[in-house]
Structure I
Amino acid sequence: MKRRALILAILFCLPSGWSQAAVRMPAIFSNHMVLKKSADVPVWGKALPGEDVTVTLDGRAEKTTADADGKWKVLLNLADSGPGPFVITVQGQNTVTINDVVVGAVWVASGQSNMEWPLQRSKNAAEEIAQSANPLLRQFEVVKSAAPIPREQCQGRWVVASPATSGAFSAVAYYFGKVLQNELKIPVGLIHTSWGGTPSEAWTSGPSLDTLEEFKSPKDAILAEVQAHPELQKQWVANFAEWLKANGREDRANGDKTAFASPETPITNWESVQIPGLVKTGKISGIGAVWIRADIDIAPPPGGNPVGLDLGALEGFESIYCNGTPIVSLDYRDYPGTGHIRRLGKYNIPANLLRPGKNAVAIRVYAPAGEAKFPTPITIGGKVPEGGWKIAEEYALPALTPSQRDALPRPPVAPPEPRWVASFLFNGMIHPLIPYAISGVIWYQGETNAGRAFQYRTAFPLMIEDWRKAWGQGDFPFYFCQLPNYLDKKPVPGEGSWAELRESQSKALSLPNTAQAVLIDLGDAKDVHPLNKRDVGERLAQIALAKDYGRNVSFSGPVFQSVTFEGGKARVLFSHADGGLAARPVPATYSVASGDNQTAPTVRNSPDSELEGFAICGEDKKWVWADAKIEGDSVLVWSDKVPAPVAVRYGWADNPTVNLYNGGGLPASPFRTDDFPASTRNSKFNGR
């Protein structure tokens, strides 16, 4: 029951108590911190009600008195401050000292896994980490936390960039901060608060979601489900235990279980089994306790990171071993319920268990209530074992009788993971940072929202405005990454959820002080985590340098401005044609998986055209690839198959082949001139 108790604690614990009587502050106010160079820099904490508190930095002292709840806050004027380093003292009945404080720019870096992706796992990591010593570049990483109500504190610490530390930095944030620091010669602080596989709704506060019924109703429904689940699960566990005992189907202790998992135990006589599918063969029923094993070469990721193990939605209860050592297990007492998926991040093989050559990965499946089954492939390190899986039987149970099956208690539906629940990440990972003085936000997210890309037109601006309102620092800069190219290339033009998500992202540019880094040339076909994070961070930095720090640099590729149709052709005008429009050579290959240097030959859709990636249609709405050429700051688009065109698209695919850039070396943003119904228009947020 320990696991269930932990889930309850994560979901329903109250905000951190701050119960001590002494003057104290959130973790973000700690050694090596970076403060924004600004006239109003909040510093806050707790003390005894009515206690006098004085905050001093570089001779500047601000005094206040804790309120009836023990809360206090001062504003430091650091507009004329030097970079430091300084010492902050906070004096009440006790004294808190914060060392090595610097003053410069502070940017929040947030989103899902591509923002979370560490420098040590990015392209050319070893070379970059070796030269990363920079005492003026620092990161505060917020420890992952999903909470049902807003929390006052988060966990984390400030870390100075060095070869010993920078590998754990967000790679995108690191490169962004490095460019700013080198160009501006000021300290740069990065507040990294990301979590892979998360929707924007989880990062949006409850009150903001409540302003729109399309988000409020599913939010309220899923929260009620999450709150009801612990009692439903408790009752099911009791009923299932009783059923097991009554029917003699409890798990049995049959000798040394690890013998099946030991690399010294040969599996040459084990039978082969097809995964995905039932964990059974002609001789093995799959009811009772069965083992599957693969002896495979596993290359440990750099930096001592674990190897991800994805089991999917297994039917049964599992124990996992690597080279004979148990890693993780799921007993029925801990089973969340129907639909529970054993995901990466929860199931990992620690690097220290791996050995050169073959590694024995074994999974024991206890299936007392029916045949064990893996509905999806099992992947190790993102790959299916080449040699397949072997199976052995520990013991068998008889098939269920009709009466036993009728009496079998049905488990509850598993609730969504806390990181997916609306507002939970805002509560746990954004609210504790407010009102820390920030220069702006960089954001890389959208992959999880791609299935309902059209609704992102509403969800994404709602989140941006929510953060700005909550922070109370006006329309601070909010710069985001447009999703890169991903998934298979298509031979004919058509629809794509990632194309629609990019359009929804672009529509957020109507909000003040926003900009996007176009990444349509930096993705992988088969890997949602392309390893080139340098260009991502640097493109975001170019935006900030141009828009916030007065540097004369190109920050946007060509952006669709208008289209006219005449003589059977379309003329498309662009803004941000900095230095002129340019057609780059189409590469002979494209990236399939940059982590393995996998590529595939590029097949030109318009082989005789100067520009690749344009499509055109007539009144019949049948899209064909088009020829296109540059004429000044415009592009002429046509096709002999469409004598009377009415609409043009560019880069409108999940993984398009495109080559339009500007003189600043930045790619054109994908666009469409039509308003035909989006393929995802009816896909809505349901709280999961």
Structure II
Amino acid sequence: MCITAFGQTSNESLPDTVSSQELGEVTVSARMPGTRRLSGAENGLRINRVELFKAACCNLGESFTTNPSVDVNYNDAATGAKQIRLLGLNGTYVQMLTENLPNFRGAASIYSLDYVPGPWMNSIQVSNGASSVRNGYESITGQIDVEYLKPDNDQGLTINVFGSLLGRFEANADGNLHIGQRLSTELLAHYHDDWAHHDMNHDGFVDQPNVRQVNVQNRWKWRGDRYLFHAGIGFINEKRDGGQTHHTAPDAHHLFSIYVKTNRYEGYMKHAFIINPEHGTNIALMGNFSAHDMDATYGNKSYHVDQKNAYAQLLFETDLSQSHNLSAGMSLAHDYLKQDIHYSGIDACNERETTVGAYAPYTYTLSSYLVAMGGLRVDHSSIYGTFLTPRFHLKITPHEVVSFRLSAGKGYRTVHALAENNYLMSSGRQLVIDELKQENAWNYGASASMNIPIVSKTLKLNLEYYHTRFGNQAVVDYDSNPMVINITNLDGKSYSNTFQIDASYTIISGLELTAAYRWNDVKCTYGGKLLEKPLTSRYKALLTANYKTPLELWQFDVTLQLNGGGRKPAPYTLADGTQSWNERFHAFPQLSAQVTRWFRHFSIYIGGENLTGYRQKQTIINANNPWSETFDPTMVWGPVHGAMFYAGIRVNIGRL
């Protein structure tokens, strides 16, 4: 913002005249925060690119390093499968959206965190608890919505290149082209290659698989006076190669190899018709489609799935008055999984479900003091029949420095047990899958957000508590039989309690600190006993520091995490009378840091992850005998590799 000021000065020689003098420019600037709380009734955060640039952020799974609410953990040490944990529960209870459309379902959920490259993302919205009924009935612990870069952004080409000392290379490019005043297009390209074979714990297995991925998207946008059109198509080809190293088996025929090949095609389309801009009246028709083909081999077992998902939604929204907003809509979802399995004890089966739903969320706003949002949706499944999903959110702001939120809602989920857990086939244990029911759970939440002025700065303080209670759940039972992994229906109680407090404060100009602590109480019934959920940390403490020099040429980011200990699945007794493993794991620290140098058209960054060097010593049980029933690479609770150093460069070439 530039301001030109004019003022009068006296002239003694010419007392009856006035002279003028032009002052210099004054520039007023402010730093955009990396995260901000959602303004509506729902409790959550919006993470923008300022926050994402604090770390390498090569993909969605690496975007929550500085976030206290979301954890990302390895499912197993053999395939590199990761999952999000929100409110202490697995990522299957988090509804994944891309630009407000459900995505990455079923078999795609296992490796979905690697399917969204970090440089493609414009922002991430994380909603805690039961979310709006608008996007479906599946969100039990929350929603994560990824917003990609837009085709109508400033024209230009940006290139990002990344490399690490562990043998990882990535290259990304995004380019925008404006065709006339209304039409624009965008091309996103990504290449990822992990070529090294690291075995830091010397157990004869690579610590993480070699992954090679090619990912491309083309997106289009048309903006008219009363009509908006947005569409795009994408393709992913990924190969994962892991297992034993060559020097640990007598010959290549005895190697325990893991190989996963995926081809994924997806597309989406959105139409928006603006009927009355003054009252916010509009109609939107949107939908997406994906075809996910995966071939997986785990030693002498194999699994193939050809999955197709389609989703369509019709939405009407209007402001009845300044205080009343009404939405109504219909949705259609279709999931089809054609499966072929070579595994003793499990028969191949095809899964098909079509769900038709209708919903109506209503929002009441009383100035800035109160926002109440209630919603109800009714869905009819071709498998489970008709069911209702009620949800309610309330935000009260008695004063500008404090606001309170309450939420309650129910969620449902269809379980695709084999598709969502096929990595369990890498274990030597027998995998048993019972006939599963539809999952359902209630979620209740309460939170308080405060902006407290302290010494000309603002302390941002947030407290929240969530309780999730399952009516039915697909339970992965490691405890009842040490030689069996059983996916079965809940028989007893299952719940989670999560309490979190976090605060951020600008110490001096350019230096911001964030501290957080989260406590998890997650229990489930295994074999008739109510036990802690295994391989889940009891708590998490986080401290981040971000400093930018006055001219913002240099940026320094440091994040320290302390992950609390937890329970391991019930151990078994070995032939010599000792236990196969300890019953609990201890707390462990993780430190990451990054330095960024900003230039006019590019930036250079160097950093490191897990700088404490801490790693789980035994990530694979009985690695010396991978063909036995006691072999198990799925008992992962901590880092699988030591310190990792990296460097990268982002270049903005400018207008095409």
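What follows is calculated from the coordinates using simple rules that are stated; it is not laboratory data. Please read these numbers as outputs of a predicted model, since none were measured by experiment. Cβ atoms are built from the backbone, for glycine too; each structure is taken alone.
Some values worked out for this structure:
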| item | result |
| --- | --- |
| Origin of the derived value 20.8 (mean count of other Cβ atoms within 10 Å over residues 425-432; candidates I, II) | II |
| Computed 0 for helix-only ellipticity at 222 nm (-39500 (n - 2.57) for each DSSP H run of 4 or more, over all residues; to 500) - originating structure among I, II | II |
| Winner on FRET efficiency 1/(1 + (r/R0)^6) of positions 161 and 441 (r between Cβ atoms, R0 = 30 Å, to 0.05) once structures I, II are ranked, highest first | I |
| Volume of the Cα convex hull per residue in Å³, for residues 81-120 alone derived as 80 - corresponding label from I, II | II |
